[in-house]
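Down below are the structures I want you to see.
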Structure I
Amino acid sequence: MPPLRLALADDQALVRRGLRALLEDLGGLEVAIEAEDGAILLAALRQTRVDVLISDVRMPRHSGIEVVRALRARGDYTPAILLTTFDDAALLQGAVQAGAQGFLLKDAAPEELKAAILRVAAGETLLSPQSLQAARLGVPADQGTPAHLTERELAVLRLVAGGYSNKETGRALGISDGTVKNHLTEILHKLDARDRTHAVLKAIGARLL
């Protein structure tokens, strides 16, 4: 099985090199792109295909959040994990709204980061740590009996969390736009959410995603 190809972006050279060495030592991962800022990363991703993007949140010439937003705007849905040293709920919200699939603190263990890479490459959404997901977003970690979402509703919500539009979600799941809208209506009702982003945040707090 070929290694997963990664794009790695951080404005600190020592951090980039350290992460590259750690990830490649774990096996099954190959860093195909290294970038020191968001503009270089966006340009490189036009030329080179990768399986997962790993980027610092705070970078010069486009933050990690701005990079993900720009990629989604140009139709690039490469799974993205944003890394930060800041335990900041606003950054998590920004990552969700931009369309990132993962959000981790930089002090995560290498094995934890690799597990996150494998999960987002497989189509999952991983937004952690739990302290941000629950305590800092006004979404209780334990909401009693969690809402029951069907497997198809969960699949729709994962794609919504990844920044997919209704049309793109329908194409990915092989269903019509109208069916996607029906699923979203049911998801909002079950989660008592006011909009798509609120639904994603409440699902994270309930540990459904």
Structure II
Amino acid sequence: MKDSLKHQGMRNKLALTVEAKGIKDKKVLKAIKSIPRHLFMDSSFEDHAYQDKAFPIAAEQTISQPYTVAFQSELLEIKTGDKILEIGTGSGYQTAVLLEMGAQVYSIERQHELFKKTSRFLPKLGYKPKRLIFGDGYKGLEEEAPFDGIIVTAGAPFVPTPLLAQLKIGGKLVIPVGDETQIMTRFVRKSATEFEKTEYGDFRFVPMLEDKN
């Protein structure tokens, strides 16, 4: 598949759609306009790539709705050079958005099929995360902590304590919490022991899996 002027036009329209829904961060909107989302999906579903909806990918996972990606990215309030941990690499689309926004990205994927595919795919598009890790997102990535931001792209039944512990003071954890539906929640670390919690309404994600080994 190639990236064409037609695709660029569809991306511009998608960026306008998410902006109309309330996304204001210029870095987020520029990323939506820049990233060839159709390349992250099976070629037979190319027509769906620039619709504002989630879509199935391999390993019974999904590529999140563009608005959801934009919303979570905006909540992180990324500054260029920020160190961000992503839990759930998936297709790599959210990873690419974070990289376009100027973040240094560390990303953990639980599904080996997706980990292998995305590890090969992202560099082909010129996207180079600091590290892609096959592992358990519930544990975070202690050896690279602390992080300016942590983003969880799957529905967590509870907030994993290691993720809160791996934030810098002032760092933000954006996580959808719940079982059937999730409440998008942001925690801002105010001190070693204090966190400010804000909820942002209902979303629906595939479940966050623990490592059973």
Distance in nm of label points 7 Å out along Cα→Cβ at positions 105 and 121 derived as 1.2 - corresponding label from I, II: II
Given a computed value of 50, 38, 34 for Cα extents along the principal axes in Å, which structure among I, II does it belong to? II
The value 3.4 for distance in nm of label points 7 Å out along Cα→Cβ at positions 57 and 177, derived from one of I, II, belongs to structure I
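To which of I, II does the computed value 0.95 (FRET efficiency 1/(1 + (r/R0)^6) of positions 113 and 161 (r between Cβ atoms, R0 = 35 Å, to 0.05)) belong? Write out the running numbers ahead of the final one.
On the way: I: 0.95; II: 0.75.
It traces back to I.
Taking helix-only ellipticity at 222 nm (-39500 (n - 2.57) for each DSSP H run of 4 or more, over all residues; to 500) from the coordinates of each of I, II, which one would give -14500?
Answer by label: I.
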Work out which structure the value 30 belongs to, where percent of Cα pairs over 22 Å apart, for residues 81-168 alone was derived from one of I, II. I
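Readers should treat all values here as calculations from the given coordinates under stated rules, not as data from a laboratory. Predicted model, so just to flag it, every value in this text is computed and none were measured. Cβ atoms are built from the backbone, for glycine too; each structure is taken alone.
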